[in-house]
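A.B. asks: Take a look at the structures listed below.
Only the coordinates and a few stated rules stand behind these numbers; no lab work does. Values in this document were obtained by computation on a predicted structure and should not be read as measured data. Cβ atoms are built from the backbone, for glycine too; each structure is taken alone.
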Structure 1
Amino acid sequence: MFSCGRGIADITGEPADTGMLGYGKSSQRSDGIHLRLRSRAFVIATGERRLLLVVNDLPMVFDSVRRALLDRLRVLYAELYTEQNTMVTATHTHCAPGGYSHHHLYHSNTGGFRPKTFTAIVDGMTEAVVRAHDDLAPATLTLIHGELRDASANRSKVAFDNNPAADRDRFPDAVDPQTTVLRIDRAGTPVAAINWFAVHNTSMTNANTLISGDNKGYAAYHWERLVAGVDYRDRRPGDFVAAFAQTNAGDLTPNLDLRPGHGPTGDEAENTRIIGLRQYEAAARLMTTSGTVLTEDVDYRLTHVDLSDAVIRPEFTGDGRVHRTGPPIGGAAALAGSEEDGPAFRGFHEGRNPFWDRVSSLIYSRRPGLRDVQAPKALVVAGLRGHYVARRAPVQLLRIGRLYLLGVPAEVTIVAGLRLRRTVAAIVGADLADVLVAGYSNSYLHYITTPEEYDTQQYEGGSTLFGRWTLPALQQTASDLATAMRDGKPIRYGDAEPDVRRPRTARPRIPRDKAPAGREFGDVLLEPRRRYRPGDTVTAIFVAAYPNNDLRRNGSYLEVERRTADGWQPVADDGDWSTTFRWRRTRTGQLAVVTWVVPGDATGEHRIRCHGKAHRQVLRPYTGTSRLFTIEGRGGRHVDQI
């Protein structure tokens, strides 16, 4: 029998004035919270060997936070959790505060490195791991596969269609429908689940400025808090933990109408809920079916490949010749952004960019080596030297029984993922379904497309920084990892990315905490109405200090409370889907707008509370409380709080 432990903690960063990471839009700056971000950790052990999987509601995992986490774990547990047996991965939400990378490219809208957000992420991940470590107990692991076909669409069909028929035929709908669940049971009762499904976490658009875990964050929230009855403010060892991890989601969008914020409805928040709910429902169905009980066995290998200068052997290039990758260069199509999820810069397009194509043709004619690496990319963002982006990829292979996870620090398209999976499966003798690409793991090096997809220069190809032969380089690395694991031999460590610890720190303009004349922090500027019905939105406005004064990690800026015979009972906070917390500057002072959508089963007297800390020479806590309001009757329509 395996031993397993699971833990969860808050990793929400600065909710105000921080550029959000993912879309790269200067206008997308955080101003509140819709859904808090979580780190979920799972320790899986057998005998003296163990693995650690950490799934985070983050846009990306960077080398910065992974190193910091491993440093913390080394102090706590010596060499029990190392980079060899620890996989740190992201769900790829695009609505989280940025500024936590040590590489400069990702600070374009944050003004530099944000220590508060970085610390919140590392503190939360460490807490989740400690809780998982302390929770270790005998468990049964069951692997179950299914299909989910109405939660994703291919946003790069032109590129997909350029692949050979043998690859396209594997995905007749141009999506990867496989959804996989690893069920963790104790004494016959499920206590945790890890789901892998390929879809971008971009239901919320680049116009949204509230922190959100997006569709995968919602799926986990729904399962844990409302279906399993778990309250994040009072975690107990027996609580159910659900993680919705990524696979090869590089060309799959949740926007089923192929427009930002559209599909299946025209409301981005509702789409987030629906796509998240579909992932949850597919996973929950699998939990009730029979699967394969895994045997007691874990294994792991990790190596590094310098994608700026990798030599690829002929058996992986497809044309029988040796090829190389090259230094990172962004293409015109990369600056265009994905039209289906969030266009980026005007004047750039997916596919042809006549001016940049002509300029690049002249450069290629003078530099045939560069042409072999990067053509037909329209070269725009060259010179990504120094610490601008990472160049060396940690590539990892984990085995849990018959399940293989290939950790790739990039966004992998479904056909690129298929080729990586086939490479590993053929060597270790696994069923293809049991080999998953764990994208967005351990670092971030942008996109991985097939050479055929690369040739079309859609957004994903333009964002494959190291050129046309990047995927073959990773196939070669995956082959070496799988061979070493099959043969029980070590693998060359390779050259890791240099440890960058001194990024340029942001110097944000921190507002002086100011209450309107005659008011104190916590005072109510707009009271709720006296009466509401289910389905109504309750709004209260409070005098509120700068929320970045205190991130209230593992806490909340707001609470909705119901009067009971035993006193006031919390029913919602800023980690709930039914609430929003939005902070505002005004000419006369600062305020927070709190909303709560009344669920269908709510009745009785309620109130809203708002918390924070204000600078008064020192930080002083405050709490504001609204007047009472009553929920009466039933609404005219069914209201799902979640």
Structure 2
Amino acid sequence: MIEFQNVAVRQGGRLLFSDVNLQLHKPQKVGLTGNNGTGKSTLFATILGEHGADAGSVVMPSAWQVAHMAQEIEASERSALDYVLSGDEEWYRLNDALQDVSALGAQEIGKMHERFDEIDGYRTPSKAAQILSGLGFAEAEHTQAVKSFSGGWRMRLNLARTLIHRADVLLLDEPTNHLDLDAILWLEEWLAKFDGLVLLISHDQAFLDTVCDRILHIEMAKITSYTGNYSQFVRTRSERLAQEQQAFEKQQATRAHLEDYIRRFRAKATKAKQAQSRIKQLERMTELAPVMAQNQFSFRFYEPAYMASPLIVLDNVTIGYDKPLLSKVRLQITPDVCLGVLGANGAGKSTLIKALVGELPLIDGVRQVSETLKLGYFNQHQMDALDAAATPMILLRRLAGQTSDADLRAFLGSFDFRGDAIDSSVADFSGGEKARLTLALIVWQRPNVLVLDEPTNHLDLQMRNALMLALQNFAGAMILVSHDRDLLTSVCDRLLLVADGKAQEFVGDMSDYAEHLRQARLARQLANRQAHNASGALDNQLSNSSNQAVKEATNDKPALSKEEIRKKNAENRQKTAPLRKQIEQLEKTLETLSEKLAQIEEKLSDNALYDETNKEQLLALLDEQTALKAQNDDAEEALLMAMDELEQLEKVLAQL
């Protein structure tokens, strides 16, 4: 376990937290929350030993390995797969050494192969490829140079490199920032299976809810531990704050009573002793801070001045750059539209948005806009285009005309630009501050159509919640691109799926979309297995059987007689027979491979084999062992997938 013993940490002379006494165990999944600047990242640095504690100590078993997700990656010629594999330093070193053993002695070679086997090194490349695929990298991209990927995709490579590490502790700082929803769902499943300790910082409430079983909240220089996921933390903390507020109010009433007594009777000789007693009681009273409003953000979108219907129309348009990316797109934006745009990264969501707002010329088709259109458009480019030399007050003044400074300051205050921040240059702002300022400038302009492309990427949980509340009460049309499931669920009543060159309405809600992504991922895995399986004809037969069963399961069936049930059971057994046969064949293959491996291991246990005179025989046996273990790994993976497919098929057939 990791144990914090009376830990206090300062940053630049400012106390971040103190009197921290915690124990963190495997396989806990711990979410770290708190306002920006409270010390979340510094806590990570303290665990890593990069930032010393000013008091107390952090104790961790010396054998434990810690993997920390880097925030930057160098552009290099090495392949994506090679970069990810380098995250397991011991595997990478051993694998590199075993590529050329000519200069090594027989005993040294034997020990290296033994250790390689202990760390499951034969399966590591396959594991790395699976992680890359889960995070959205196509198989062809595994061999591409790191430098060929954009910044967001390089961050995915950093995450993959962290996950491949055989760590006891994972420290993940905003791991979902550059992921689409499919990759987030995959990561949730991966972390659920991880048997080590996970500490993560995230502003994605749905992600915290799914992954975490404990929350550490940093507030007022204290770290408080809460059992359960993020939603449970919010409920428990709200109850605690309410109790604290009641205690504070009761204390204030008591103080007022004591102070009044002291003021009235302190000078009277007959009451002096009692007054002195009250003074001592007042001095001993523990100071309780009043519970302030926890969210410093409180804003709303103004009622649009003019609206006509429709506001924007895309009629049978083709969209793209050098070549079409989306075709036959028909979209009508009316004042009552609250549309969430879904799709994988690269599918064309942002391209569609740029065409919708008129930033990207159409290849074909017609775009029409109302004369009353007043667009509020948020994207990363809008943030980057802010005048770096200007202050929030100057930027707002450029839009506000004769509005008084007091009104402008009050407005900016609702976005937490107060004091010196109002007159600070944009160049000094963080990504979150730029995002808040961009939203403030949009709100001031009173749009009747909001187009928001990933508005929450740089926002903390408090600002996300404030934005969610404001959007729920927005009176105009809204188009939202986001991987924030809570935001999409809370503000959108229609969903548009961008995939396979089309933009079409998605029937269902976000839970249906999550299931749609899961099924699509399973289909890709099955397709990959079929592509790499020598018995392609058998796999096609299995796939056809599965697909037919699924189709039949979607039809309403009348109640069956006993004879019909017996007949249906026989048919079901026939449909599952190919899978059962494949499972039986794979089990026999694994049994054969296991016997061969046992024979080789018996030969390798002969000490005479490690004499220099027997080096060639040793290398031949080790090569054979490596090949057999690779075959064994492939067979095990195929068996697990076949068993999973059989389980899914039997569930479908049971519903017939």
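A.B. asks: Quick check: 27.6 is what I get for mean count of other Cβ atoms within 10 Å over residues 34-41, calculated from one of 1, 2. Which structure matches?
C.D. replies: The correct label is 1.
A.B. asks: One of 1, 2 was used to compute Cα extents along the principal axes in Å, and the result was 102, 71, 64. Which label is that?
C.D. replies: It must be structure 2, since only it matches.
A.B. asks: Assuming 97, 62, 37 is Cα extents along the principal axes in Å, for residues 146-449 alone as calculated from a single structure, say which of 1, 2 it is.
C.D. replies: Among 1, 2, the structure yielding 97, 62, 37 for Cα extents along the principal axes in Å, for residues 146-449 alone is 2.
A.B. asks: A follow-up question, please. Can you say which of 1, 2 returns 1.00 when FRET efficiency 1/(1 + (r/R0)^6) of positions 194 and 442 (r between Cβ atoms, R0 = 35 Å, to 0.05) is computed?
C.D. replies: Matching structure: 1.
A.B. asks: Quick one: helix-only ellipticity at 222 nm (-39500 (n - 2.57) for each DSSP H run of 4 or more, over all residues; to 500) came out at -6500 when computed from one of 1, 2, so which one is it?
C.D. replies: 1
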